[in-house]
Structure P
Amino acid sequence: MLIKLREATNSLHKKIEQGNLAADIMSNTISLENYKLLLLQNFIAYKVVDTEIAKFITDFNSDKAERLKKDLENLEVNTAVYKDFEENFTINNFAEAWGAWYVVEGSVLGGLMISKEISNCNNLTEIEEHHFFNGNRQTLNGWKTFCSQLKKIDFSEKEEAAAIKKAKETFEFFGLIFTSLKVEKALLV
């Protein structure tokens, strides 16, 4: 199932990475305002998706939105705008929750790579502590849990299709946030 999810979402994953402000961290050119926006975009995506996943998977445990919220509070960014996106993403069953979970946990590896470059970003040197892009390898525990739990599930063909469809929709939801939420709208509330 993991291979099917990866293959079905590979092109969407690459598309989302290309349009993401995280590339500015990797090139060490990100401004403080764009960093705030990147954190806010991620907060919205994780807050909405994680809330939906938790409705169907009792073992699901994610602190991504909480860590992002700490970063945003430290930078004095209002997070209430996430409510504008709540209706744009829903999960209707267990299989769909697994598809979404694949996306949110799979993003951790990229986050670890990004966190290695934060200290090289001159515009972010005033930030004393990063809670989300912290480089802590323990953040991989969620991915490990996801993979071990996924192996225990025997999905029907219909459930596989639902999980794959929702994984794609989850990437598209992240993409919607990354493209529609801009500095002017998000940070001036």
Structure Q
Amino acid sequence: MGRTKALIEVDGVAMAARVAMALRDAGCVSVLAYGGDPGELASLGIPVRPDRHPGSGPLGGVLGALELFAPEPDQPDDGPDGVFVVACDLPALKGSDLARMVDAARRHPAANVIVARTSAIEPACAIWRRSAIERIRDCFDEGERALHVAIGRLDSLEVELDPAALRNINTPEDLGRYP
């Protein structure tokens, strides 16, 4: 795209800000941007955390996000049960879409990952359980970087969403066709 995708505006709002609003509308308490340049992303108005596994692909991003919420040794575990990881390039997502996934996570506590799907899964829109961090770390340590492969190794639950909600913006042409 030639510039930081998170900051590209759709209808006057940066794509990452649109995703952050959808997460808040779905009831997520702590919303942050993971990875990227904190100075550049400051205009989003949300905290930015550095990538713990830079250059290690999408699974490294998920693992790093889960590690942010892991309890410190000898400290009580009062963190969230799951961590919603959503790509910044899904500007059509609404809180109601994500709330369906949150509801499914509540109803299925044994699922390690709750993933959005249309005709196929959308691994860049999923709730990852903190209780599965060791299994995810094992995949990562074995050299895996693809989210769909890790999801295939976990107990997963798929939640059908409207394909329009999961249409991502990867190219200037995609942006030109939005909505």
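Any read-out appearing in this document is the output of simple, stated calculations on the displayed coordinates, not a laboratory observation. The model shown is predicted, which means the values in this text are computed figures rather than measured ones. Cβ atoms are built from the backbone, for glycine too; each structure is taken alone.
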>> Given 10.0 as the derived value for mean projected area of the Cα convex hull in nm², which of the supplied structures P, Q does it correspond to?
In response: P
>> Quick check: -9500 is what I get for helix-only ellipticity at 222 nm (-39500 (n - 2.57) for each DSSP H run of 4 or more, over all residues; to 500), calculated from one of P, Q. Which structure matches?
In response: Q
>> By the measure distance in nm of label points 7 Å out along Cα→Cβ at positions 36 and 132, tell me the structure among P, Q with the highest figure.
In response: Q
>> One of P, Q was used to compute FRET efficiency 1/(1 + (r/R0)^6) of positions 116 and 164 (r between Cβ atoms, R0 = 35 Å, to 0.05), and the result was 0.65. Which label is that?
In response: P
>> If you rank structures P, Q by distance in nm of label points 7 Å out along Cα→Cβ at positions 12 and 148, which sits at the top with the largest value?
In response: Q
> Quick one: distance in nm of label points 7 Å out along Cα→Cβ at positions 92 and 124 came out at 1.4 when computed from one of P, Q, so which one is it?
Replying inline: Q
> Quick one: mean count of other Cβ atoms within 10 Å over residues 44-51 came out at 22.8 when computed from one of P, Q, so which one is it?
Replying inline: P
>> For relative contact order in percent (Cα under 8 Å, 6 or more apart), which structure out of P, Q has the highest calculated value?
In response: P
> When you work out distance in nm of label points 7 Å out along Cα→Cβ at positions 28 and 84 for each of the structures P, Q, which one comes out largest?
Replying inline: P
